[in-house]
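These notes open a run of structures that come right after.
What follows is calculated from the coordinates using simple rules that are stated; it is not laboratory data. On a predicted model such as this, the values are computed, not experimentally measured, just so you know. Cβ atoms are built from the backbone, for glycine too; each structure is taken alone.
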Structure P
Amino acid sequence: MTEIFRAGIQAVPRGQIEAASALGMTERLTMRRIILPQAVRIITPAIGNEFIAMIKDSALVSVITVQELLWRAQRIGQSNFRTLETLLMAAFVYWVMTIILSLFQDRLEKRLAESEVRI
C-alpha cells in the first residue's frame with residue numbers, strides 16, 4: 001500500500017511543485033493543496049483494487065485457522081450435510097461484497113474525474 005501512495009505522489013508532475021514554490025507556498029501547503037488532491041485521484045483505482053483483492057483473499061486466511069466466512073460455511077455445511085449449498089451461499093456473499101465495493105470504487109473514480117474535466 002505504501003508503494004501505491006509513493007507512486008501516486010511521484011506521479012504528480014514536477015512543474016506543479018515548481019509552480020507552487022514560485023507562488024510562495026510552503027512545502028506543507030504545497031503537499032496539502034497541490035500534490036495530495038492530484039495523488040488521491042491517481043491512486044484511487046489502485047487502492048480500490050487492492051482492497052477488493054484483500055476481500056477475495058480473506059478466504060485464504062481460513063487455512064491459518066482464522067474463523068471467517070468460508071470456514072464457517074464449511075462447518076455449517078458439514079454439520080447439516082449441505083456443504084454445497086453453504087459454500088454457494090458463501091461465494092454469493094463474497095460476490096455481493098465485491099460488486100458493492102467495485103460500484104463504490106467506480107463512483108469515487110468518476111467523482112474524482114469530474115474535477116479533471118476542462119472547459
Structure Q
Amino acid sequence: MPKGTVRLVNAVFYAHHGVMQEEHRIGGRYEVDVSMDLNFEEAAQEDALEKTVDYERVYRLVHEIVTQNRFYLIEKLAYLIAQQVLAVYEHVEAVEVAVRKPNPPVGGTSDYAEAIYRAQR
C-alpha cells in the first residue's frame with residue numbers, strides 16, 4: 001500500500017499537438033502534472049534517492065515525450081506519460097498524469113483544456 005506521493009507540478013513545455021493543422025505548425029504551451037504513489041518510507045529513513053522517484057528524471061522523461069512527438073490528443077500524452085512512469089519506476093504503485101493546453105481553440109474563452117489519466121499496477 002502506498003505510504004506517500006511524489007508530485008511534479010506544472011512542468012511547462014512548448015510542443016506541437018492538436019487536431020487543427022495550425023496547432024501542429026505553430027505549436028503551443030503544454031502543462032503537465034505527474035503524481036506518483038509509492039512507499040518512500042525507506043528512502044526517507046535512509047535519505048536515499050535510489051529508493052524513491054528521481055523527479056529530475058521524471059521531468060526529462062516527460063519533456064522527451066511531450067516535445068519529441070506530435071499527437072492529435074492530449075489524452076494520448078497523458079496516457080503515454082503514465083505508462084512510461086510505471087515502466088521506468090517499478091516501485092511506483094499508481095500514477096496520475098494531467099496534461100493541460102492553455103487557451104485551447106474552442107471558439108471562445110477558456111483557461112485550458114485538460115486530460116487526466118490514472119494508472120496503477
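From P, Q, which structure was Cα Rg over 2.2 N^0.38 Å = 1.14 calculated on? Structure of origin is Q.
So helix-only ellipticity at 222 nm (-39500 (n - 2.57) for each DSSP H run of 4 or more, over all residues; to 500), computed for just one structure, reads -9500; which one of P, Q is that? It must be structure Q, since only it matches.
If distance in nm of label points 7 Å out along Cα→Cβ at positions 31 and 87 is calculated from each of P, Q, which structure is the one that comes out at 2.8? The structure behind it is Q.
In this comparison of P, Q, the computed figure 2.9 for distance in nm of label points 7 Å out along Cα→Cβ at positions 47 and 71 is attributed to P.
To test your reading of the models, identify which of P, Q gives 14.6, 51 for Rg and Dmax of the Cα atoms in Å, for residues 39-102 alone when calculated. Matching structure: P. Quick check: 27 is what I get for relative contact order in percent (Cα under 8 Å, 6 or more apart), calculated from one of P, Q. Which structure matches? The correct label is Q.
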